[in-house]
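See the structures that follow.
No value in this document is a laboratory result; all are computed from the given coordinates. Here the structure is a predicted model, which is why all the values come from computation and not from measurement. Cβ atoms are built from the backbone, for glycine too; each structure is taken alone.
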Structure I
């Protein structure tokens with residue numbers, strides 16, 4: 001009897017595990033990258049090029065776990081909206097592949113893992129981790145009431161920055177908040193590109209976003225935010241005493257920003273989504289600049 005049941009049971013289990021993976025967006029790692037890069041900026045700046053290896057592992061795992069938990073909660077909260085949006089109607093909960101109760105259990109499990117990771121940090125970082133949890137939980141709800149939920153998303157995605165400084169140094173200096181602010185501006189930029197893909201559907205179902213708020217001046221506002229981010233990146237280099245390697249990377253990032261505006265110039269969903277996806281390279285290029293600085297100008301003494 002068991003031999004008959006096993007072949008049937010295994011494929012169903014594997015299929016459901018794949019559905020859970022899709023619910024956590026494991027198959028779409030762009031969110032992990034966008035959360036990861038500011039975290040790496042902070043770890044390298046706080047550690048002056050040599051971050052603690054244990055903290056590096058904790059934060060890398062934390063990025064994956066918290067992004068996954070946020071996606072699960074977001075889809076649970078949006079379970080009655082996603083079926084009416086073209087891009088999201090095939091998501092596991094919206095399509096019926098995963099039951100809402102299963103999603104809550106998965107979110108709870110991921111949250112417990114996050115709590116376990118947080119216990120490995122020092123006191124100041126643990127206090128900041130509580131705020132990070134609050135921001136993660138708040139984001140899926142605020143887009144029903146706040147016209148700029150991307151600010152909350154930016155705070156959630158950037159909060160690993162002061163956490164990394166606190167974990168590495170025991171404090172959150174001015175530089176940490178400057179990097180946090182830069183990461184938050186960046187999140188508003190790329191998530192506005194993302195929201196532009198769904199703008200027509202969002203208007204129909206009543207979901208608020210910067211894309212619906214900015215309307216016809218969306219690209220103009222994005223360009224202004226890109227200039228602000230560019231200046232902030234330059235200021236980070238100045239305050240951290242970084243060398244030409246970093247400033248070259250910022251110049252490359254600036255060219256990428258202009259390219260993203262060009263991709264979205266017609267406001268077509270394909271171009272806007274391409275601009276969103278390509279933003280991850282900005283984070284990578286800035287990180288490369290930071291690493292190159294500390295490689296060729298190591299801190300001694």
Structure II
């Protein structure tokens with residue numbers, strides 16, 4: 001059976017997160033298409049999951065007892081691919097094939113192609129329903145694994161999400177955890193006031209008490225700073241406690257910043273997607289990669305595998 005990895009030191013996690021952010025920006029720039037803001041906002045959450053929390057083994061991606069992960073916000077696939085590559089599911093060099101016609105790394109995750117991808121996603125609002133089904137199946141088969149689902153805040157506008165929220169509590173799915181990447185911005189939104197931008201890109205739940213809504217549905221709610229590894233791991237500890245006690249599904253409401261980690265992408269809807277030019281890539285490299293050039297990818301992978 002797969003097991004969780006020993007928790008890496010904080011400095012190593014921060015270094016891995018910077019490297020993931022570099023791969024996101026650079027890969028999209030080389031492929032000339034892709035999303036930036038959403039992958040960067042969830043990076044710290046995915047690094048913490050894949051390098052410590054999930055019971056997984058990259059050498060056995062189909063282990064039936066592995067923890068399952070669903071990226072409901074499938075347009076942020078390059079963030080997941082970058083983490084999977086550094087974790088050892090496939091070579092880092094393969095990121096250069098992102099979004100090519102014959103690549104295993106398509107613009108949205110495809111479980112038929114990509115090692116480590118448990119659910120094909122991209123149609124927003126459907127991922128939590130898949131997670132509910134996986135968790136139900138695990139309980140029916142008496143399998144011990146936990147299912148994790150990362151949702152974007154924009155896709156919470158989909159009614160299917162709330163049907164899944166209600167069902168998860170009704171079925172008492174203590175083996176299910178949702179993480180809401182609450183970065184507060186989306187590509188499009190409601191019509192704005194006259195004279196302003198064409199759309200109001202702000203997070204559509206900004207007027208609502210989202211944690212209270214989840215609590216009203218009977219979920220265990222944990223609110224954190226989604227860029228603080230200390231708070232992320234504290235939330236994971238609380239999730240395990242709630243699961244062990246059979247308290248039903250949990251949700252981590254992670255307040256994040258869209259485009260986090262790079263000076264020119266952070267906090268703006270304009271980098272929901274986009275392609276960095278040479279000057280922007282040079283600036284991002286200086287901000288993110290502290291190792292002497294060229295970055296020793298082989299050494300980084302070795303360290304990642306030991307974590």
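Things worth noting here:
- Each of I, II could give distance in nm of label points 7 Å out along Cα→Cβ at positions 136 and 152, but the derived value 2.7 comes from II.
- Which entry (I, II) yields the derived value 61 for percent of Cα pairs over 13 Å apart, for residues 112-159 alone: II
- Value -0.21, calculated as log10 I(q)/I(0) by the Debye sum over Cα atoms at q = 0.06 Å⁻¹, assigned to which of I, II: I
- Structure (I, II) behind the derived value 0.35 of FRET efficiency 1/(1 + (r/R0)^6) of positions 16 and 40 (r between Cβ atoms, R0 = 30 Å, to 0.05): I
- Among I, II, structure where helix-only ellipticity at 222 nm (-39500 (n - 2.57) for each DSSP H run of 4 or more, over all residues; to 500) as derived comes to -12000: II
- Comparing mean count of other Cβ atoms within 10 Å over residues 72-79 across structures I, II, the highest figure is found for II.
- Identity of the structure behind 4.3 (criterion: distance in nm of label points 7 Å out along Cα→Cβ at positions 96 and 216, calculated), options I, II: I
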